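Bear in mind that the values in this text are calculations on the coordinates, not laboratory data. Everything numeric in this text was worked out from a predicted model, so none of it was measured. Cβ atoms are built from the backbone, for glycine too; each structure is taken alone.
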Structure P
Amino acid sequence: MSRAFSSDDINKLKTLINEGVQVTQEVTDLKEGLRDTVKAISEELQIKPATINKAIRIAFKHDRSKNEADFQELEDLLDAIGHQS
C-alpha cells in the first residue's frame, strides 16, 4: 500500500531532498579538500597523514583526556608483560 502525499508535502520533500543532496555534495567536497591539505602538510612536515587526521578527530571531539587515558592503559599493559619498544 502506498501513501498519498499532498502537493504541499511533495513540495516540502522535493525541497528537503534537493537541499540534502547539495549539502551532502558540499560535505564530500570539503572532506576531499581536507584530505588533500592533510596529505600536502604531512609530506612537507614528514608526519604521517593518519597522525594528523587523528589529531583533528581528537580536537573535534574534545576528547584528548580520554585518548591519553586509553594510551596510558595500553602502556601499562605493555609494561606489565615486559614489552620494550
Structure Q
Amino acid sequence: MTDPFLASLIINIILLDFIFISLYTVEAVRRRPSLLVGSAVMGTCTSLIGVLGSIGGPLKSTASVSFCAIWVAAYALSAGPLGECLARMR
C-alpha cells in the first residue's frame, strides 16, 4: 500500500465499526472470554507484524496494514470497552 492516508482511513473506519459492534458483544459474550480471545489475536498480529518487518517482499506493506486492521478490530472488541465496563461497575 503506497498511500498512508488510505491505510489510516481504512484502519479508522474499522475501529469505528468495531466500537459499535463491541457495544453488543460485551453484553452478549461477557468480558473475560472476549478479553482472552482478543489478547490472543492481538499478540498473534503483533508477532506477525514483527516478522513482516524483518523480511522483505513486494506485499509487505499491504500485509502489515492488514494485520494492523485485524489488531485494531480485536482491540475494539476486547480491551477497548473495558473502560466502559469499569465505569458501569461504580
Structure R
Amino acid sequence: MSLTTQDIQTLNEIFSKMDREDFHTAANIYKHWQNMLQHKAAIAYRIGDKVKWDSKYGRVEYGTITKVNSKTVKVMTSSNQLWNVSPSLLSKV
C-alpha cells in the first residue's frame, strides 16, 4: 500500500502542528509499526528456505536460511559466509 498525495499532504499538516512531545510519540508509533512489518516479513521464512538478496556490496547473494529471528534472518551462502539480513530484503528462490 502506498500513500496518496492527499495522505502525504495530511501528514504534512499534522507535522506542522506537532511539538517535541508529539514527535516523540509519533517516533514511537513509527518504531512499533516498523517492528510489526519486520516480524511479518520474518514469519514468511523457515529454516532451510533458499533465498537471495542484494548485498551491501552491490552483488546478488544466494543462500540458505539457518535461523529466523524477529528482526534479522541468518543466511549461509554457498561459500560458507554467514550473513544477518533483514527479512524485508530477502526473496525466496
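Here Rg and Dmax of the Cα atoms in Å was calculated and came to 14.8, 50; which of the structures P, Q, R was it taken from? Each step should come with its number before you reach the end.
On the way: P: 22.7, 70; Q: 14.8, 50; R: 17.7, 53.
Value 14.8, 50 for Rg and Dmax of the Cα atoms in Å corresponds to Q out of P, Q, R.
Figure out for me which of the structures P, Q, R the number 0.60 belongs to, where FRET efficiency 1/(1 + (r/R0)^6) of positions 13 and 69 (r between Cβ atoms, R0 = 41 Å, to 0.05) was derived from the coordinates. Don't jump to the answer; show the numbers that get you there.
Values: P: 0.35; Q: 1.00; R: 0.60.
It traces back to R.
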